[in-house]
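Read-outs: derived from the displayed coordinates by stated rules, not from any lab. As the structure is a computational prediction, the values presented were derived from the model and not from experiment. Cβ atoms are built from the backbone, for glycine too; each structure is taken alone.
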Structure P
Amino acid sequence: MKAIILAAGEGSRMRPLTYTRPKVMLPIANKPILEHLLIEARGAGITEFIFVVGYHDEQVRDYFGSGDKWGVTIDYCSQRRQLGTADALKMVKGLISGNFLVINGDIVVSRKDIKRLAGKGNNTVSVAAVEDTEDLGVVELRGDKVVRIYEKVEKPPSRMANAGLYLLTPDIFDAISRISKSPRGEYEITDSLQLMIDNEEYVSYQEISYWLDISYPWDLLPANESLLGGIKPQNLGEVEKNVVMKGKVSIGKGTVVRSGSYIVGPVMIGQDCDIGPNCYIRSYTSIGDNCHIGAATEVKNSIIMKGTKVPHHNYVGDSIIGEGCNFGSGTKIANLRLDKEDIMVAGIATKRRKLGAIIGDGVETGINASINVGSLIGNDTLIGPGAIASGVILPHSRIL
């Protein structure tokens, strides 16, 4: 059975992180979202994949290649204009025979659920029970079948979210040929399935046990926590004397952890990093390859992408820092409002009491710069010595 992975979109709600990469390539626990999904699908016995790519597709192609590293085969199909999920399927019709899986490339699901779904014999929608359906499509169920699929309604009829994981039969292609564009201006898989339901064709559902859905940048933090919880401790680098490590800590090849560093797992540190001396890395932090976390620096519950330097007297909490950033000495990121209320970002409720900053690639700060809670900072921005950055800051800005 083949799996079609939908990985063509930018993920505009994930800006500023997606200015320079597609959403599916955002790292959690030091692997792209798409790699976690591929590993789970491979664990379910799926070995043939078609990646539908578009926005910054070169990054996906360069990273995954033909799939040899994972023991699978990967073919690519380019969707230059992102006209929806059904349009993506129409493009791969000639590459499909028999039933097939379709998976949104920006989710993580378990191999157990994928394997169970692959055994179905009819069109099946995966659903996940959620408390909050805001910004999610929901599915109305009756008995063992789906009766209606909704896209982001104010008063949803159920708490069962469409998980973006399907088992489809070749019958879906006839339905795709007969749908019109949705109100969003796209051709949707959900509209195709609804057309089949309206024509009294049977569409079943499967409730899944594990689902990481990532809609906004701050959703990366709980996803990172979830995946770091399952890591195995390992030390492939060099740990000097007088280093304290508690809990599960993974250290990559070529990394040096210098004397006086204090690390509380789960923490994942990539390859060729320079850690310490005398730094404090707290739980649920992932640090990419070639990073420097220096003296008197504290990092807590954060994602720091490859090539970034947080060298001395810095504080980073509940934040996501892009690639190739460099923080001047004394740079601090606030992560808690003085009134202790939940943090809003660009008018959107994050439902988080603690959230630092979301920072794009190549951002640099001068000494003693301050970054306010919930700030979105575009790539290649410069923040001068002693400056205060707050709110939404566009790429290539200068804050002096």
Structure Q
Amino acid sequence: MIALLSDYTLQTVMMGALLIGVLSGVLGSFAVLRGQGLLGDTLSHAALPGVCIGFLIVGGRSLEGVMAGALFTGVVAALVVVFLHQRTALKMDVALAATLGLGFALGVVLLTYIQREAGSAQAGLDSFLFGQAAAVLRRDLYPMAVVTALSLLMVILLWKPLKLMSFDPAFAAVSGLPVRLLEITLTAMIALAVVVGLQMVGVVLMTAMVIAPGAAARQWARSLSGMVLLSALFGAIAGVVGGVISALAPGLATGPVIVLTATAIALVSLLIAPHRGLIPQWYRRRHRLQHTSTDRILLTVYELAREHGDWRYRVEQGAVDAYHGMVTEPLLQALVERGHLQPVRHMPDEGAHWQLTDKGLAHAEDCAARWTGGSRLRRSEPVG
């Protein structure tokens, strides 16, 4: 293992994946918060025609030319998305989807043309679809490091405006912040991050690197700063672990393995994160269900009937659910089986309603006297 980690190529891949993971994690956090999950997908697919245009202009598979073309079309796509969202009636997701489809279709057409006309000169150009981490050289890490450092510096300098824009863009605009310029700047930075990761992760998979770490961090963090730091950490872990796994299993493409690792981190976070994870939420619901006795549910129905002065008042299930903060239907059904409640219809289009029985009223009165010292409900016929 130590000998493997000392391999020059693996070290280069790991350092590149680390930089991409941190950069995409930090910037992707803002895309996740703003509900722009398609943004990374749109910009990465829009970079494909830029790769082809750069190849045609330079006349070969020059990394600098290809990256410059990808950055150009990525930024153009970002500006198109912002323009469509702000100047037309289209919603953001529609603008993103339209730009994504147009960019990728144009890229595939250009790639097909190059493969037919350029001959052997285009060899390996299609690797930008899925990435080719082994082709990353040590000198390629320097522009990655510069872009990462500049992007992190921009986030630090624009922290407060970006934070306000992410949570309340309307208030940010009223406060005098240049929201439109901030949106363009943030989108351009995400486009730059996508371009940096193209060679290693590829057009198709780079979207996951933008979204997955931020989505995972969102489950754990309770503040923006915590989310951004966790997202950067998750992105770095995905990059390094994915690189090592692909090296340990020869034949596995590094880019897809990195994306699978990031997706696994997001999936685990969705399941076990303490506050928002599915398993903890299920446990809390079960805990509340187990610790909310049927007598308390019956007492709630009784109190609602008492408030209306009618022991045969039809209580809506939604009111009982809202009071206890849980789905109470299983407990209500248990009370029906005991003869304390009976299901009744109130109005055709309304939800389930429940009514006290004579036995349920007597038991509820005893519970009320024992627990709350409340007065007994006057037994009257229902009004109307």
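Laid out as a table, the results:
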item: For distance in nm of label points 7 Å out along Cα→Cβ at positions 337 and 361 computed as 3.3, the structure of P, Q it came from; result: P
item: Source structure (of P, Q) for mean projected area of the Cα convex hull in nm², computed value 27.7; result: Q
item: Read-out distance in nm of label points 7 Å out along Cα→Cβ at positions 57 and 177, computed value 3.4, structure in P, Q; result: Q
item: Structure (P, Q) behind the derived value 11 of relative contact order in percent (Cα under 8 Å, 6 or more apart); result: P
item: Comparison of P, Q - label where FRET efficiency 1/(1 + (r/R0)^6) of positions 169 and 217 (r between Cβ atoms, R0 = 41 Å, to 0.05) is highest; result: Q
item: Structure responsible for -23500, with helix-only ellipticity at 222 nm (-39500 (n - 2.57) for each DSSP H run of 4 or more, over all residues; to 500) calculated and labels P, Q on offer; result: Q
item: Structure from which 3.6 was derived, distance in nm of label points 7 Å out along Cα→Cβ at positions 161 and 241, options P, Q; result: Q
item: Structures P, Q, by mean count of other Cβ atoms within 10 Å over residues 225-232: label with the highest value; result: Q
